[in-house]
1. Tell me which of 1, 2 gives 21, 16, 9 when you compute semi-axes √(5λ) of the Cα gyration tensor in Å.
2. Which structure, out of 1, 2, was distance in nm of label points 7 Å out along Cα→Cβ at positions 30 and 46 calculated from, if the result is 1.4?
3. Thinking only about distance in nm of label points 7 Å out along Cα→Cβ at positions 54 and 70, which of 1, 2 has the largest value?
4. Given structures 1, 2, which gives the highest value for relative contact order in percent (Cα under 8 Å, 6 or more apart)?
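Readers should treat all values here as calculations from the given coordinates under stated rules, not as data from a laboratory. All of these numbers come straight from a predicted model, not from anything done at the bench. Cβ atoms are built from the backbone, for glycine too; each structure is taken alone.
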Structure 1
Amino acid sequence: MAFPRHIDGVELEAADEGYILHQADLDLVHYLNPPAVLVWELCDGRRSGEEIAELVTRAYASGAGAMIAVPDTLARLSEAGLIEYLS
């Protein structure tokens, strides 16, 4: 089982309509909505993707929608280099 964790060196800042993740070393900025930031924050290397989806579902009381959105969000965060997977 893989456990996602956010990479070091990323700064989280509140923005007008969500949040900004700034990768200073790459001079990249990523805009995330509140649910996506919650997913990113829960990526601590101790929780599986399924556990993160369960927590997000509880936080937003959105049922199956969060179960579908979390894997997509994890994939996008991974593609952007904002998380890595530990085994």
Structure 2
Amino acid sequence: MKILGFDYELIYTNDSGYIGMCEPAKLQIHIDPYAPLQRKFETIIHEIIEAINIHTELRLKHRDIVTLAVVLHQVFSEGGVNLKPLLGELKK
């Protein structure tokens, strides 16, 4: 997945204890494979915003990122946007 021109690797793992985690230094996004599908979608959106925040030095607070992810997930889901291709790129 490209984020701001960077090739991020999406990996299924639950090693962190979180549903998702962004590691910009490694260009990786980790997603818990056991999370419900809708939470995976919301988490991918959240981690994309985290990557954008770091690369662009927006300095968004974590609660702002959480809010944006929840709202965008709702808008995309109810708007019929297919988020499944994002999950198709995830590697175990």
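1. Working: 1: 21, 16, 9; 2: 18, 17, 13.
Source structure: 1.
2. Details: 1: 2.2; 2: 1.4.
Matching structure: 2.
3. Details: 1: 0.8; 2: 2.4.
Ranking 1, 2 on distance in nm of label points 7 Å out along Cα→Cβ at positions 54 and 70, first place is 2.
4. Top value of relative contact order in percent (Cα under 8 Å, 6 or more apart) goes to structure 1.
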